[in-house]
Structure P
Amino acid sequence: MKRRARVFGHDITLDEIHPGSYFSLDEDILIQGLMEGVEPGFHETVEKEDIIVAGRYFGMGSGRESGAWAMKLAGIDMVVAESFSRYMFRNCVNNGIWPIEFEGILEHVSEGDMLEIHPKKGKMILEDGTELTFKKFPNWIIELIEENKVKEDK
């Protein structure tokens, strides 16, 4: 299945992914904060199954889980970045979101490109048909992502 890329740059902090002022147990408020520190109004344009694409150090700073919660509520189940903070990587896994690391991804993808990603196979097909590979996840991470996705879908 092809999905639309929503592209951001390098060094996106968790406070930009989800500013603390939007932390709430109210899902409507929580989702309004998604990417608000980088692209105000993002929550109004994001579509279910969009893919966030970013540069290095995605999610650095805080270990709050609200960024991953907001992504999940918006229907985002994949993030491709050159690198993740350890907290963001694990928060994605814990929420059933694939945190795919791909060095140099910003050189290959532009805003709105349609991508086809197969995380279990370590394969990505770009809009122009170019096929790229990335390091496959160990089985235990695949199991955690799938288990955590199912928990929320029930």
Structure Q
Amino acid sequence: MSGAIFDPFEDFAAALPPMGPLAGLDFGTKTIGIAISDTLRSVATPRETVRRKKFTLDAERLKAVFSEASVTGVVLGLPRNMDGSEGPRCQSTRAFARNLAPLLDIPIGFWDERLSTVAAERALLEADTSRAKRSEVIDHVAASYILQGALDRLRHMRA
């Protein structure tokens, strides 16, 4: 069992099966937000936020979620700097992908996640979500923004 990491995104898209849910991950220092798409890859739905403990436990939880949802690929948000360069957070995200890939049998791709958390925060504020509730859901809502961006790009690539 060994997944592969594809970068650029077009290579990831080519490695995916034609249908099946994708997972989107918002990888942070304390949490990992998870979103899952529908089988036709139209809509990203926030799923849950995993409080990071240690890699093996985090990976086991991700594998369980992926298995339960029959996920066929993983989109990992890549936190580029606003100028497009990659800093330390990108390096730790890429390292996480390298560690996760051998444990999965599905492709992993990256998606530029600049402003995804800002967009998620704005949506939650507009929905009048309480501060406590926002901190609880922000990561998996951000993951759904990451995944939705990737789904939209996939749809345009096929069109």
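None of the figures in this text is laboratory data; all of them are computed from the coordinates on show. What you see is a predicted model, and the numbers here were worked out from it, not measured in a lab. Cβ atoms are built from the backbone, for glycine too; each structure is taken alone.
Output the label of whichever structure in P, Q has the greatest value of distance in nm of label points 7 Å out along Cα→Cβ at positions 8 and 144. Comparing P, Q by distance in nm of label points 7 Å out along Cα→Cβ at positions 8 and 144, the maximum is at Q. One of P, Q was used to calculate mean count of other Cβ atoms within 10 Å over residues 64-71, giving 14.9; which? The correct label is Q. Once mean count of other Cβ atoms within 10 Å over residues 24-31 is calculated for all of P, Q, which comes out largest? By mean count of other Cβ atoms within 10 Å over residues 24-31, the leading structure of P, Q is Q. Source structure of the calculated read-out (helix-only ellipticity at 222 nm (-39500 (n - 2.57) for each DSSP H run of 4 or more, over all residues; to 500), -15000) within P, Q: Q. To which of P, Q does the computed value 0.95 (FRET efficiency 1/(1 + (r/R0)^6) of positions 16 and 56 (r between Cβ atoms, R0 = 25 Å, to 0.05)) belong? Answer by label: P.
The value 8.2 for mean projected area of the Cα convex hull in nm² was derived from one model only; which of P, Q is it? The read-out was computed on structure P.
Tell me which structure, out of P, Q, gives 22.9 once mean count of other Cβ atoms within 10 Å over residues 32-39 is calculated. Going through each structure in turn, the value belongs to Q. Identify which of structures P, Q gives the largest calculated value of mean count of other Cβ atoms within 10 Å over residues 48-55. Looking at the calculated values, the largest one is P. Consider the structures P, Q: one of them gives 35 for relative contact order in percent (Cα under 8 Å, 6 or more apart) as calculated from the coordinates. Say which. The read-out was computed on structure Q.
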